[in-house]
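What follows is a set of structures for review.
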Structure 1
Amino acid sequence: MPRPPSIPRRVFQGLLIVLFAVTVLLPLFAQITGIPRDRRLGGFRYRIREFPAWTFKSWRRGIFASTTDAWIAEHVGLRGWMVSLDRQLRYELFGQMEPTPRRKRSLVLGTPPHLHENLLMIDARRPAQVEPAVMDAFAARLARTRELLNEQGIAFLVVIAPNKVLLYPDTLPAWARRTLNDDDTDYQEFARALQRHGVPHLNTMELFKKLAPTHRDLVPPHGIHWSHRGAWIAWQHTIPLLNEQGILPPLPVPATLDLVYDKPSSMNDELRGQLNCFTSPYHAPVPSAYPVAEPLPEGFEPVIEALIVGDSFAFTYIDAMARSRLCNTMQLWFYMRSLKVARQGSFDSSVQRGISHVGDGGRLRANVENTELMLKDKNVVLLVMTTFNIDKLSWRFDKLVDRLYGGSEEEVEELDDDPFGLKDEE
């Protein structure tokens, strides 16, 4: 007859049973009672927002089961708390928030309070992606784009937006500073090619590097894109380049009367919201500097009807354009896939911090018909793109303009459905 287990062993067995029961039942208890409340995760997009409806067909094909599993993984239990605990432990032990800190969209922890996104780090470390001959041909096509648009009474300008990593390398961790490449890059070759072909352009990397020692917030510590102040400075330097084309009435360049520091806007605070840990030196919000524009000369009326073609840097750039009160309308052809419309062409920056809303105009495919639609009644076209999008070659905008106004017979291929290159990162 086996000996009965000792009292310490029984206590230990009971403890294991209790721990197992808590592990199994606590997520169910939390789901039913809402205690503790679910912890929201910043920068996280639910794949399955609603519990799937059961149908015989979805059940027979296994779709219902797989969708339910995905829903449970995202909605049931203490996932938010566990993710935050995991990230807190990683930060305390290893100085990082994620198990794969060099994944494309992962956070890179710089000198507090500076946060970076590895997408920009990848761009800052890689050599030029576009062959010199291809870049030269692209610049030649943009010169042709400028010529065709000018004939239609439309000014054209290329704006190269900055890369925060190359702009403020002193805020990076030591391992990142050692691997930066600022000698053989797409933005430098692109700027040289535009210069050779006489394409009006603003290279904000060159401009901001000169300003960076005294302007530490051209790209904010918790942001990826230029700040309101940075975009405003870029727009101030854009206006003379538009005036040089002689298409619009002479535009005044509003001076900066004041900088008002207030709570950060969403784009200036986007990386802080993705920390998803309990506490760190990066958690305190950093106020944004909002420029107050000098009033326009008496009697001057807004004249700009603008189309912006570009990436997400265009959103803050639109804010700067509206801040100047030179614009009537502003439309953004975002990645040449969807339409964004600024509900305000201008606002009084002495009483309002930023543009109130840029609305979603829906999907807009890149074809000749839509190009004609977007250019109708416009007198300014701005191609705004950051350094890591130069190799996208304007998302075929130059070729569509050539087909529309230049009589080109070249077929313009359809763009892929993954402009951000994120399908493998979801």
Structure 2
Amino acid sequence: MSVKTSRRRSYVALVGRASISSFFNGLSQQYVNLFVFELGISVAELGFLRSLASLFSSIINSILGFLSDMLDRRKVYLAALALEALAPLSLFLARDWNTALVGLTLLLVGAFAVMNVENILVADLMPSKSRALGYGIVGSVATLASLVSPLVAAVIIEAGGGISAESIRPLFLIQFAGLAAGALLVAPLVKDYVSPSLRGGLGSAVKDSIGMVRENSSLRRWLIVEILGGYVWRSSIPFTTIYLVEVKGAAAMTLGLMGFASNLAYLLSSPLVGRLADKVGRVRTIIALRSLLYISIAMMLLAPSHEYLIAAWALRGVWFSSSSAFRALTMELVPEEARGRWTGVRELARSLASVPAPAIGGLLYSLVFPEAPFIVAMVLDAAVRLPLIYLTPETLALAARRYERC
């Protein structure tokens, strides 16, 4: 088998695994924080619980990133898949917030570990001229697989008597079975094509990574983008479903339709946005679609009816299609042999710096007003992160030259 054919098969395997994962993760995605909330803790306590889980996950995920340059990336990928599958099993078995902490930690570890290693593998497999499209195809096919997941979850919850911890619990068992089967079926087909570039122990890998960032102003700027992104998302996302149920009165079917609208919009727009990023550049594409995020947040907060919530999530799906450009830009800031350590140092900096973010979001929700964490997140992203992204040098041409030399 030629290297080109082998690379294509590995990429197709990644697409297939992402699709299986997307369907089963999509069943519980909207309900994880609501499940823990229904176990009896307050929103503020949930924020502190998420912060503690973030602390544990940041250490593990950063180690996995460094190991991606020290070991066979396929082995690191298999370890990430195992962690991803164990998370829903732990949540299914959780009976109080103490045991839910284990599930939340594994959920954060598994989700970010799989995403980070898959980003590296896709970047290794795809030429720069179609890399953003490659990410877009992974996202689109995965989203197609998960298109009806929110609706299936809503039917299961409604059959269980409506939103409650016990009606949500079966979703985690189904999710575990699907993820485990998908990993066993697809993962053996994935191959690694970049030889380990780091020698020595983990300490030398961390030292090498820090030196790499110190010598490159673009990497330092991007680290700030990543750290602030941790605050933007981790201070608001955990409380979104709780806000929709408590304040907006959304039922399970409304949440299901919102998820369906977001998935459908992403599915339709992602390949087009990926191709746009490969033509006009990563930075321009990210900037062009950013306003859709802010509009969707405003629509959620001001929505006079549930129809507006569904429309807001459709806009959010179109905005999220720019994630293919974001991933490509992030990976192209460094040579391919340094993508693992770059992922490790990014994960370490972002996660450790943003550990307090969920606790801050919970306090804003509880002590100020429920809309506060979303407003603060939107302002921080628009006023600080967006200008920093705009100042980041375009990587499209540089990545093409690197690929031609390979």
Structure 3
Amino acid sequence: MRLVFVNHCHPETPHICATRMREFANAMTNRGHQVILLTETLMRKSSEISPEEVSETILQHNFEQPLYLSIGPKGHPLIQKLRERKLSWGIRQVVIVWYFLRYKGVFSDWSLGCQEYLYPISESFEPDLVWATFLNTDSWNIALNLANISGIPWVADLKDSWGNFIPLIFRSFLARHFNSCIGISAFSEFNLNDAAKWFRNKPRNVIYSGFWERQLNDPTPVSKATIDICLTGGIYSSDSLRKLILGVKNWIEKLPDDKKNKVRLIYAGNDVEVVRKTSFLLNGICQVILRRFLPVAELHTIYRDTIANLYVKSDTTFHHKTIEMLSAGRPIVCYPEESIEAIRIAKSTKIDLYSCKSVQEVSEALSECLITKTRNLRQNEELRNFTWEFQAKKLEHFFLSVVANKEN
């Protein structure tokens, strides 16, 4: 199939928002499909390619790799001021309402920038299907427009929850606008169940974001020189982070003296400053190492050399971190409690996920993690079900099934 994927985040964006569509573009290419990944430019720069050059770029591209087309935003200065928080309170609300009503989204500068590129993509690439992920509705606006121009179907993907990210008064209105999609894929059961409230009578399927099968290496013992614990991902609640850190503190204080001075807490993610403000609780207790967002390969190396990998749970989302961490074979600790969905996934892989509801439970979980051996991952067939490769097979089947269903 010739596929166009649409995602707002450029594939090089140092944020989880870039991961899902970038990795599925690679995985579907590995399955023999031709893929264009259409995104905004990195750092909102101007487009490096003109609409006239797109056709030649497509015709010359070797589709053994995805083709990345990044398009810069255009026009809509009010949207730019909105994003920069340069609008006063009342005007800000008016602009948001107007853009949702008039343009069906608040990233209309990007969708406008893309508009003149859609005809060259349609004519030169002749796509069979468009798949666009909901980080914002303008990804869907672009997909809908390209589908109409090309006379092809499009599939809507929900990386984020519709009910949590769209204002209540617009949820049904916008769902009706995007009802032309022939199917709904979702990042998790959490998102799919939410989507069912707004998108009825559409084929739906959960397509998890995963990890590459090559990451499932033979188990290796963790370092004996240090006792590392790794905290990663977004910090959705300062209070939850504080309680998680207090759990770490309580655990360290109960360790024998010969182990206390070996403990290091490593944080990797975009919320370094938030963690810095709370990690003072560990001053004089253990070393705290703060890192920015890391490439997956580098982060995976850290995961595998820790006694436990930690994250802060949010009730507004399903955490890709859960599945990503499972691929290291080390125990996982989260606070507050995880969803039934995440707990079920971890149990199926036989890798420990400690879902904690108190500071004491965090401390007790880390004590267990200290004596837990790394699981043998190469023989873990259940874990393989969450690789990009396996989930790409599911995605391929879903595309084919919804297209066949539409034709019938």
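Where a number appears in this text, it was derived from the coordinates with a stated rule and is not lab data. Because the structure is a prediction, the values reported are computed rather than measured.
Descriptive notes on the structure:
- Structure responsible for 23, with percent of Cα pairs over 39 Å apart calculated and labels 1, 2, 3 on offer: 3
- Computing P(r) over Cα pairs in 10 Å bins from 0, in percent, for residues 40-223 alone across structures 1, 2, 3 gives 8, 23, 22, 20, 16, 10, 1 for structure 1.
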